[in-house]
Structure 1
């Protein structure tokens, strides 16, 4: 299966046979890859009913729900791995969601678009308007993103919440790049976290 680079990195680092909760799982592409390639017991929660339907059609265990509220109903450490991919910036309270993620999972993967990416900065500087770029193709009023964060913002949140960074990967233009100056060089970031 052809996964987005952030999802492929997550898939490569989830242990075989793990119990996984994918929060904001979309159509279940990552879950299917983990199930088929690593024998993972994958569960998902997704707010979009059409995406839930697509995931269930793949034979996946996905429920429709809103992570902003429903994640609180999951028991502590019920999963080996909790995944939040390209969803943190859409959360009502990213700090609360991060705490819940690390409560229900022993480890967690979080990926997000980096709003400090140099092309975003340049587009804003040149036009004076919120950028519409390849990795964020919607206008400011149509996007689901309500909390625009940067790599450094996320690192600050982790430090504030006492969260350990086990690994971090950064991507630009579909390829993995090194972590040097990631705050302005990376379009997307992936962090593996624990407490």
Structure 2
């Protein structure tokens, strides 16, 4: 599982063998394949991009093409032990409703996202006065898939307002884990494990 993106490696390392998993925005199925190969987990996936669906299916994974904003309503309550939304929250039209659906479908939900309050982004705004292009956010303002710019503090506030419980939280700068202190300023990415 070491070849996984760092946020996916955290998720894969936390999910126990035998769990029922739905990976929403699963991309090419890298996380699902790792869970299958290392832990024997039979995961399901939902992905909007047809090329990614084809790649995942070619790996022998159960992935369907669909949109997190509209198709999660078709899944049953508590149908999975874990619902996963990795690096997808900021691309949805209604992230609030998507999170409500995740925690309806899964008993717990993993959510990971880029932290738009990280110091490099703040610095680019302050000094250059332009939307930054960084390693973790490589798109320009006009071609970015990111339509909602969420920060760690925004997300924690949202979770508290919704009455969800944070079961786990991890912060990353590149591939390195960092502590919770000043995470909103220093971390490039965040991973949260939530429960209703």
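All of the numbers you see were taken from the coordinates with simple rules; none came from a lab. Nothing here was measured: the structure is a model prediction, and the numbers come from that model. Cβ atoms are built from the backbone, for glycine too; each structure is taken alone.
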Matching task: 3.0 is the computed value of distance in nm of label points 7 Å out along Cα→Cβ at positions 71 and 183. Pick the structure from 1, 2. 2
Read-out distance in nm of label points 7 Å out along Cα→Cβ at positions 119 and 175, computed value 2.2, structure in 1, 2: 2
Determine which structure produced the value 2.0 for distance in nm of label points 7 Å out along Cα→Cβ at positions 87 and 159, calculated from the coordinates; the candidates are 1, 2. 2
